[in-house]
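Laboratory data are not the source of any read-out in this text; all were calculated from the coordinates shown. Nothing here was measured: the structure is a model prediction, and the numbers come from that model. Cβ atoms are built from the backbone, for glycine too; each structure is taken alone.
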Structure 1
């Protein structure tokens, strides 16, 4: 086991600058060679990714986007996993310059009780969700690891009708191997932590408090792996530093994890900086525009084809629809990002539900699903891989060999059928029926397709939680 205190030498800033300069010199034909290589589903090296990030020819850009769509659909099919974030505590000892929870913001802080957590979960379940991303600020007094573990137990124990949460992904501050073991024992799905920015000087300017320790933060995944957590999620907050630098650094981190542990990131997230309490975007010169954002997502889909890619409700509906098509495999939906906001349904008078950032997509889960169906997507609430042991290296083997979709498509259909039976509006139901028929015909294995049809009928007859 590696020592807990490490230096993040795997992020080599001089190397990042070097490959960005080299990528800038790629000719159009060389870029096309990179795009062709990506379709082999073996990934790209740092310089090849950098070349994609410099493209300014609309025709070449179109080829990159087409390749991203093909790769995503070849590995994952047209399924799109849906989840809801759950914020349980907004106490925080850090004073990060971009965050609404920063310690310098003066508003009444709040930590949900276990009863309040159950109330929140019941609302999330009644929407139709089966996955939660558990979120909290960093405060060792008000939000210790014991509280997070208790919250996880409470979430898993909460039911509404015949529904329960089947997977909890956790996004909390970098911590120790022993505390990651506690999360593992409590049934964590994926441990998610965004580096925010990989650029050391920018990181130093943006942070104060415990989070200001760049190396402790950047090596958190090493400690998570040491604790036995084999699914981890990376991300940066786009808008803090140059987007090309951050994107190459993300790939550098992903390659390091893959080489060191035989398991790359289970997910990569793409949050863009948004306004928040006490945060003005005028103070950030590196904001990422919509065209640049699409290039980031598409290029990383080519570079890390096996990885799940997540888009949050920070993005507005039109932007989300455009970016989803370029490689996204998971989205949040019907999200509330204030503490206690789901069950209360309105802002509290004491402002203790102050959100961490401004949400861009305010549609309900059912509205989002209804809008996805005409584009051929199959909404998925699947948690089968996590519950059958297809995690870590086992999952990566399937994803890297493009076999994971053989499970994804039928399991997506089964969980979507549950949603239709229990939660869907009539309009969504009407749109869903032809989508399911079409998706069934896309399952190549006849025996698997026939068994999927039988299980769909069992769900319509009242059974639940069937999966392959």
Structure 2
């Protein structure tokens, strides 16, 4: 009677599970993706084959198989599977599992594979509680996180673990997952006798952004919410008509695409890096794309304008003196107008900066000067340049021999302003800086009295 009740409970829970949960791979053979570390001959494959798994950290975006693979590792290593969520668990929960694991090992039992979801949400004390048992091998820790562990997880814990970065699934891998779900009559949608058009499958694979959970969620909605659609007569299963999933049906099930973007995590820094590097590389099309990506993800407009102002000086400088005032004006306009209209201002700024001539001569100059100050002997201010506007300055000889530049021809006096021979600013031959280079050549000759 108890067994029947347990079976009934399990069946009821399975009925309410979403398709993505029901279709979790039951073995490594069913697992799709991450072949860069799980494929034959790759690191995790070799570790499993040698039965020397050790503690690992799985890091990557949602829906790419991190938790699923963690469950499969317990079977592959014949370990006791225990799971905690860093969102709802504390040190007490961790220590209770660690004590059980230690007792199990002491009694000659199986090791414990402890999966901790969102491990980056544990504070330092909670993460430190894991260290002794991880180091001694009492537990096999599988830390799962969407945040970069090299920033979000304690260095001590990272150093004791192998870090595996999960990549979004490729479009062809998403297609495998979708087709499998449509064919599976036990866990999937096979009983609905559905087929999907090639263009609909391609659309679903592309719009899912490598997230299998998102693809299966949209697929389930499309199948279950479609009571009638153009059937294909004489289907393969007993001649019954099949439910046909068209591109329009899939698009309707997907609705507005949810953008995967964490404005405080790796997505933020990676997209910002791509935006700046695209503008620096003079590609306005790529710059516009990354700008749009960040805006759609909810990026802070002030952050964007700050980055554009920095770039205007760092990468364009005097090659186009209009770049900096334009970037500053864009910041002021965005502050005044706000979204959504200020996207037009941002687009104008990004395309102008991308097309502007580039120079990092000013950036290099200040970098070299600061390096000299940090690493070398500090230069004294030449006596003729010292302040002479206070009583007693003349008695000290301050300002003696100074030549007032405006009294000299072209307002350039032949005198030394530094005390050593050093050229920090080396203008490029691009844009307005090409003119500056010619002017500076003449200026330096006059300063030397040539």
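Can you spot which of 1, 2 the value 1.2 was calculated from, given it is distance in nm of label points 7 Å out along Cα→Cβ at positions 128 and 368? The read-out comes from structure 1. Taking relative contact order in percent (Cα under 8 Å, 6 or more apart) as the measure, the highest value among 1, 2 is held by 1. Given that FRET efficiency 1/(1 + (r/R0)^6) of positions 72 and 320 (r between Cβ atoms, R0 = 25 Å, to 0.05), derived from a single structure, equals 0.95, which label among 1, 2 identifies that structure? So the calculation was done on 1.
A value of -0.63, -0.85, -0.93, -1.01 for log10 I(q)/I(0) by the Debye sum over Cα atoms at q = 0.10, 0.12, 0.13, 0.14 Å⁻¹, for residues 16-223 alone, calculated from one of 1, 2, originates in structure 1.
Thinking of 1, 2, which structure, once semi-axes √(5λ) of the Cα gyration tensor in Å is computed, gives back 62, 33, 18? Derived from 2, not from the others.
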